[in-house]
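What follows is a set of structures to go through.
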Structure P
């Protein structure tokens, strides 16, 4: 594991040397600067994991450096170092995108915790971006779990062949994306990739959608219609929710698979086709075979190669990269500037069951981004969005949370009650709590209390 690199910038030599000593003892590699002149140059030449920045320096101000650093190095967490006289500037820096701020004299344990969380957040964002750039382009899927890598490996092996593939997995796991990857990693990628949902179309209409019909074939057939099989010639056809296909239509599909030909409604002459068939289901087809609702011979024709896409709760490593993928997507779509997830939000997202899988995660993130006025997603945002979009009972975080998170929650509730008791008067509240006004203001900012 590499040693994290930190750039610390402050015009106080004694403070900088003390800071370096503390952080080096925490297994960080630390570069220091006493002026703001070479900060951006150093950032460009060295891959740092965090920037500690004093806001009040001669020359180029900390705020100016912050703006430029965020623009040039969007994943780099900037932690503001603030004296009591610069608290307001530090708060302004947070609004501009600083990861956090810490007040002098610096508490070593708190600084270490902030840096640790900042670097972890940076790594998550970089992972998400890497997968968005590399894997999403290749497979349209985001993640790096062993389970998803197994799916990628199977796609690479199966895609070049024209063999039939059965995709299994719960609703919302991304079966359609796997079908897309199979098509676009094959020699058929220049030809059509079409899909049809067998559950979304009434049984009496599904046959004409699949096979097409000739003009005059039945009442209302005023012109001929090309079916999906013919339209997908040379390419790939995804039969989604294949388990919902009527048993009578299954016999006709079996003939297509056996003979590679279709019978267009109203045309007595069969037509040869060259189409790769991929089927997808969230049901147990073998159980349907046993119940007499799905043909055994059709099942074996479809089940030449099978790829199972595991549910999101079984590949938790993928949840945060996927969340950041959707944050970036909806930031662009709704012109928002959400930059990160708090540690509490990451814990909540990772531990949620996601019964609706990626589709549910997408909806939750979109809802948060759309309504958010902040630049960071916190635990409460996740819970509120899940509850808003759920028809079940309201959810609360599962299990026991970390001690520091419990302390944060208690502190937030305690401060809110104290403020309410003194009608929002800062000076009186601070005096009652036995802390100074600046410290109270900082805690209110930390917990987002206005």
Structure Q
């Protein structure tokens, strides 16, 4: 969807025009990645989807909205022209066919979240980072994923992975504060490159492979001399954890994004700070820098990706974010509406339009048989159930949990132990989801 586009000039030569926003997800966006010529992008979201975008004449066009994960999709990477790999909270790794958006193969690694994925320069291997304290190596063999090695030894979640240029080594970064390097073929740990002390969230291997940059939970951003295992350059710290790092394809720019909403862009030659931007409305979970670093694409709590014009800076830079967001409510709101906003609104709408959210719309849910809304891709487990949604079954869902009431479904565990809060939520849902003309008071909803 084109919300507005502009061309960024490099000297007197016009370069690629970028949309101001990539709009298409139905939940907060977790990551954004560009292909080798900056003509396409992949984004992942809490709405469980991966979207392939194409940039033409300043527009951001949705090519495919790809559905395959059963929980939030956390990261994705291109694997050549026609394939991509993604990982999610469901512990799955998915190989995609970009020509039609179909799933080529899927590997479920268990119940632990997969946080990040990296693909080797030749597109033949993928490395994944997991909460089970391991990284895994997969060979991309045509339309199949073949697990080749498990890289273990970290004492905390593995948060980031990166291949050497030749694909022979894999770097890992962990919540235990350690950055390590492994041999890809055997899975053998070669050595610990550096220990920060605080958890390392993100990492980028720099051109020449003599240095790497990392961002940590204490807000630190630093460049490491790999051979010496020591800090080469300490960059400006964030006030909250560093959540994203982006390196332009030509290697000339590095950007860091934090939980404080700040983005900083550096020249990797002299490591000078070039520009700084602050989004006052939330964290920066995902970042991408096209070659030259004239713009930055960033993602966070919004259902879209924003474009920041880094150079030349705009004289006025409004932040195109709605605040408060639908899941950010005040104590003054109706108790039932507060519970819906906190527990349900990321995944569900209350209107006939599902809004590309992870779950089906709740419009008209009372009296509907479970797993029967036309057009929604329910899990097989949910489609096999046979009961109606009513005050009692919805109350049971939040009392006992979906693992008990709808076992095998994609629904995340959301429980309300308080009878008062649960009753208020059910009463609010009955009002707010009532079809127009049904006689129920829908309050006009302020429907999300």
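Figures for the structure shown
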| quantity | calculated |
| --- | --- |
| At a computed -15000 (helix-only ellipticity at 222 nm (-39500 (n - 2.57) for each DSSP H run of 4 or more, over all residues; to 500)), which of P, Q | P |
| Origin of the derived value 69, 52, 42 (Cα extents along the principal axes in Å; candidates P, Q) | Q |
| Rg/Rh (Cα atoms, Kirkwood Rh), for residues 38-181 alone - highest-scoring structure of P, Q | P |
| Ranking P, Q by distance in nm of label points 7 Å out along Cα→Cβ at positions 310 and 334, the structure that comes out highest | Q |
| For 15.1 (mean count of other Cβ atoms within 10 Å over residues 22-29, calculated) the corresponding structure among P, Q | P |
| Which entry (P, Q) yields the derived value 105 for volume of the Cα convex hull per residue in Å³, for residues 222-261 alone | P |
| Among P, Q, which structure scores highest (criterion: distance in nm of label points 7 Å out along Cα→Cβ at positions 278 and 366) | Q |
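We did not get these values from a lab; they are worked out from the coordinates using the rules stated. Every value quoted in this text rests on a predicted model; they were computed, and no experiment measured them. Cβ atoms are built from the backbone, for glycine too; each structure is taken alone.
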